[in-house]
Structure P
Amino acid sequence: MEVIFRSISILFIIISIFSGTQSDAEDWPHWRGPFLNGSCNEKNLPVKWSLSENTAWVAELPGPGSATPIIIDGKVFISSMDKNSNALFGFCFDAGSGKELWRKKLGESNRNVPRNNLATPSAVAGGGHVYFIFGSGDFAGLDYEGNLLFSRNLEEEYGNISQKFGYSSSPLLHENRLYILVQRRHTAYRAPRDTGLDSFILALNAGTGENIWKQPRETKAKDETLDSYSSPILYQNSERSELLVVGASCVTSNDLNTGAELWRYEYPEQREGMDRNISSPVTGEGLIFAVPPRGDLGLLAIKSDGRGVLSKDNIAWMFNGPSPDCSTPLYYKGNIYILADRTDGILTCLDAKTGRQKWQGKLGGSSPWWASVTAGDDKLYCISEAAEVVVLAANDEEFKILSRIEMEDKPVQASIAIADGCLFIHTANKLYCIGNQ
């Protein structure tokens, strides 16, 4: 009986491990990775490479895109525009060889947006399905073989979703539901100049694409402050699961089942009507980290047990140093890393529990560092708009640059993805797989 009990216990542990809500660490199913915080558990990741050395393969894309690669079950999913037409494509590549398995035209648009493109939102994948969304409002679900499950166009249903710099929010997939954020001003920035527009969160059935609920996201914000380019993030604690959203001068939490708002924290507008938000929230150590708009107000660490309208009493700590305009903070091994992404790229390492600064340094270069930092194998990976990668040591002691690599194909705005012992880097018109060889 004891042997049987032990066997059942071991089996229960194995099932518990593999039935979690996140994918295995070797996959990168969401733009912020398997843990939704920019990190992974991969080992033996490269420190140095060139366009020939340690480059496993390179795939040409038909045009620009800023989406982070999604890697799952040996496949790489990426979206791209076509520079010779108005087509918007979803691609699938073999992760081992780089062979193109399929491409699907999922929409088209002739819209131009400054310093951005219509293939900026990243895909999300899981359960044998992948989902693509574009700045045109085109949204589609496919299986891993490229068969279409459904397609919709959010603009046709809900009016112009384009913000000043183009719609950029990536969807979230959790327990067969998709969550999509549309946070925008009431009158569209560009044609068609739709009026009376609302901001909202959608929960969809991941198999059919049909609405489960549509929750208004009402705030006191005005004009450009209503524009949010951030993505919704899942937060799970011992009590409940929540959907976290940053934008329009506040951080909010919503119930996954009903969409009802659980709490909000409002921060003051610094420039009335001009505080648009780009960075997404991140969680760690029982805290929720959010960057207020434009990188001027540092970082907030919000306690996770709030209800209703939160006050300063719900703030565990604040960082008042250099902070991002675009990039999302990274949580990795008890630390929170913040990249002030304008020229020079100031990177700061803070203790996630207390906010104590451990180190700070400059990445340098002549270009902004819009992409978010990713981490694995005790290394930090940063890439600039000018296609320069900087690899740093992820440690508590010092700011230490390990290498610099020129990827050449610029501009770059996509974050580096990590899976199967490799780095997947989306440059302006190419997709690279980098690994120790």
Structure Q
Amino acid sequence: MKKLEILKISFILRSDKKKTGASPIIMQLYLEGRRAYIGTGEKIEIDQWDSQMGKMKGATKKAVTLNHHLDMMKVDTLQIYHSLKLTQEDVTVYELRDTILGKDETSVRKSKTLLELCDLHNNYYSGLVGIEIGKITYRRYFLYKKRLKEFIKEKFDQDDIVLSKIKFSFALEYEYFLKVNANLHQNTLIKFIQYLNRVMDYGVTYEYIDKNVLSGYKVHTKESNKECLTNEELTKLKEKHISIKRLEEVRDCFIFCCYTGYAYKDAFLLTPDHIVVGINGKSWIYTSRQKNENVSNVPLLEPALEIIEKYKDHPLCVNKNRILPMKSNQKLNAYLKELADICDIKKPLTTHIARHTFATTVLLSNGVSIEATSKMLGHKSIKTTQIYGKIVESRVGEEMDKLSEKLFSSKKDNIKKAE
């Protein structure tokens, strides 16, 4: 029986070719006792190289990117090797090297599929969780890939599509699928299209495709109505006597979010350890948003402090080390509907309306700057916060009154003196 051929691939430094302090990284192929070498096009300082693992040391962005590139070279080499084995029984290490260096990679590149590229992209970013992207964003990548798979099956009646077959119309038809079949809102499906473009850009970067044919495809956002409670509605809800304990707790958790701006998940995870004395000598909550891990430090207003004090000895808060007796999100939203009926509030109460209320009714309407509001909400960009500013008409009126007084007060004084 013929001995099983095993291809071994490793990466080494060629110190004899050292130039300007850096050594070239070489891919070493070992098959049937013979070796062949292929340049990777990468160079590295010797003290940054892990010779045992065959990769760059550390977890910096540069290290993650370089090591990923080497991993992809290894994957592609194995794929080429197995493709050769399908057509010929004996493959030497030199034939493999010549196939790769002979740029016979064209056929390999043409066979790369979109979902395979999604996997490569997702695997790459798994090493950057907590460095460049958050855990929640990373988990969504798998949902985005799932939607692409559903679309390909629906549109082409196949499990995947070769990258070379993707045309500009692919994005147009995918957007239509997301709206009609997946029933996604315009502003939600933007993320799905953005993911598709990132994957295609990734393919260009690692030379699986020559260009991203979808790069010019843009999806426009649809301006949404950030509904919030008015000051009168917020006061009514806050002062309403609630005889049902579970609804009272839900009301208090909602009010807390109205005065801190925290989304459900962020409020749910708050513990007494998050409460600290801030720079002004008063109580603050220091934390970061679960959605994007942006810092979201908020000074505690009186209503929020009173609620924290009210529930500090609550059994659930004590046992779970929480500051609020938060129910599950599903239960909370169901009980908020009951609460809205009791308080005669026609707007659909949700934990996100509480966040909008904090931004508009509590902060912007009372003269807090857009910059400070953005910081407390934990927004990445102030542009996101400016959406709230558009609906604070009362703030515009107040500022125009102040401007009028400033510009024309001297004129009025002169008229009075003249009289």
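Figures for the structure shown
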{"read-out": "Which of P, Q yields -0.45, -1.27 [log10 I(q)/I(0) by the Debye sum over Cα atoms at q = 0.10, 0.17 Å⁻¹, for residues 127-350 alone, calculated]", "value": "P"}
{"read-out": "Test item: FRET efficiency 1/(1 + (r/R0)^6) of positions 79 and 367 (r between Cβ atoms, R0 = 35 Å, to 0.05) calculated as 0.90, pick one of P, Q", "value": "P"}
{"read-out": "Structure responsible for -16000, with helix-only ellipticity at 222 nm (-39500 (n - 2.57) for each DSSP H run of 4 or more, over all residues; to 500) calculated and labels P, Q on offer", "value": "Q"}
{"read-out": "With relative contact order in percent (Cα under 8 Å, 6 or more apart) derived as 15, matching label from P, Q", "value": "P"}
{"read-out": "Value 0.95, calculated as Rg/Rh (Cα atoms, Kirkwood Rh), assigned to which of P, Q", "value": "P"}
{"read-out": "Comparison of P, Q by distance in nm of label points 7 Å out along Cα→Cβ at positions 231 and 375 - largest value held by", "value": "Q"}
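No value in this document is a laboratory result; all are computed from the given coordinates. Only a predicted model underlies this, so the values are computations on that prediction, with no experimental measurement involved. Cβ atoms are built from the backbone, for glycine too; each structure is taken alone.
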